[in-house]
1. Tell me which structure, out of 1, 2, gives -14000 once helix-only ellipticity at 222 nm (-39500 (n - 2.57) for each DSSP H run of 4 or more, over all residues; to 500) is calculated.
2. Out of 1, 2, which one gives 14 for relative contact order in percent (Cα under 8 Å, 6 or more apart) as computed from the coordinates?
3. The value 0.20 for FRET efficiency 1/(1 + (r/R0)^6) of positions 123 and 147 (r between Cβ atoms, R0 = 30 Å, to 0.05) was derived from one model only; which of 1, 2 is it?
4. For FRET efficiency 1/(1 + (r/R0)^6) of positions 11 and 35 (r between Cβ atoms, R0 = 30 Å, to 0.05), the calculated result is 0.55, so let me know which of 1, 2 that is.
5. Work out which structure the value 2.1 belongs to, where distance in nm of label points 7 Å out along Cα→Cβ at positions 59 and 171 was derived from one of 1, 2.
6. With Kirkwood radius over Cα pairs in Å coming out at 18.0, pick the structure among 1, 2 it was computed from.
7. Suppose distance in nm of label points 7 Å out along Cα→Cβ at positions 27 and 51 works out to 1.5; of 1, 2, which structure was it derived from?
Structure 1
Amino acid sequence: MADADDRKAGAIILRDLALFNRAAVFFETQIDPLIRAEIESIVSAWLEAHNWTGKTDMSEQLDALWVAPRQWMAPEDDWYAWFEFGRRANLNSDSYEIADLFGAGQADWRFRFKAGHALFGGKKAWNDYAKGPVELGQQLDGRGWVHEGRGVFFRSVVLPADKLASAWENEDWVEVLMPLERALDALMDDLPIFDTIVESAKTKSEEVDPS
């Protein structure tokens, strides 16, 4: 049974269902695709400017986005590690992705450091290695990263919902998307620590399997 807030929200919607329908359709067909395209443009320009690579097509899902420095590329187009974009792990959200991204939904978005387990001898070998570099984990913690465990680190990204209307009206998305660009800059700033983690894990896996 709906609680008082749900009943109130339902009543507001049903008093002008036509307006709600027009607003929902307009958001899904006009606003949402435009914001995704603007995000893609920002990320693509950043990748080109810093000689990183990744996937920027977020027309269907924002969590399709991932970025990585080129030195993490392994043979046969595989990757030792990367930073993926996604909602908080183990948290379901019924909100629009854009609403969550701008802090107006049910979940937050974050960049998450992930490793290609197979290239380090498998998931168990990577998990065993990830227990070791405590000092590096502490350095990342001091820079705003949270350790999920097993060598997975994340840092949240929240964009300012209060600037969305102005961005739409003025057709200027630079300010509202600035926190995303700063988050990308932070990945590059913290890259030396993650490089050390990746290179140490590679060395350890080669010692176990010198072939």
Structure 2
Amino acid sequence: MKFQGTSYRKDRAFTDFVHRQIALPQVYLPISWEPFRLNNAEKEELDIQHGIDRVFSQPDGSLVTVQERFRTGQYANYQDITFRYRRDQHPNINRRYSEFYKIKADYLLYGILNSTEKDTRQLHQATFQKVVLLQLAPLWKKLENGEATIDETRTGHCCWEDGKLIIPVNHNRDSSSSFVAWDIPLIAKHWPRVIVWQQGFLA
């Protein structure tokens, strides 16, 4: 348990650093989104129960919620964004359905750094080499109306077949969990309005 706690703190420190030093100036400020302050209890509730990491105020005064996912440069060759899907082997049945099922955020910010480091002491010159901010509600709507479908019999990358997006379910090497990946170029081609901001994902 001590190891897990240390790992969580390091991951949280990494995410918070990237948010402050890279995401705010490179993405949020250019689109005039201002951070909305929350107390620690509110932050924990939104994170654990709803998959929400940040709240922002837009120029018209309305509030929007964001989940952030930041990866190091080892993932630079991938053209998709991922959501943890299920942990079918978890002993607690209530915890088998993962991030994909609980997220209530309005947007996802998914960024890949130009550095392979997670140590924040090594990241002061880092920036995003790939980053995308996209609306989540339209994607969930695509699943509801059949324009997108999750195919648990497939693995690998998304594909466009018969007028809809087919999303495979991939499994981590240790079999601890599975994940689904949404292909950003395919989303940009067929549903461009879903993407609010991107850099590096499209040629």
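Values quoted throughout were computed directly from the atomic coordinates according to the rules given, and no laboratory measurement underlies them. Computed from a prediction, not measured in an experiment: that's the story for all the values here. Cβ atoms are built from the backbone, for glycine too; each structure is taken alone.
1. Structure 1 accounts for this read-out.
2. Details: 1: 14; 2: 19.
It was calculated from structure 1.
3. The read-out was computed on structure 2.
4. Source structure: 1.
5. Only structure 1 yields this read-out.
6. Values: 1: 19.3; 2: 18.0.
Answer by label: 2.
7. It traces back to 2.
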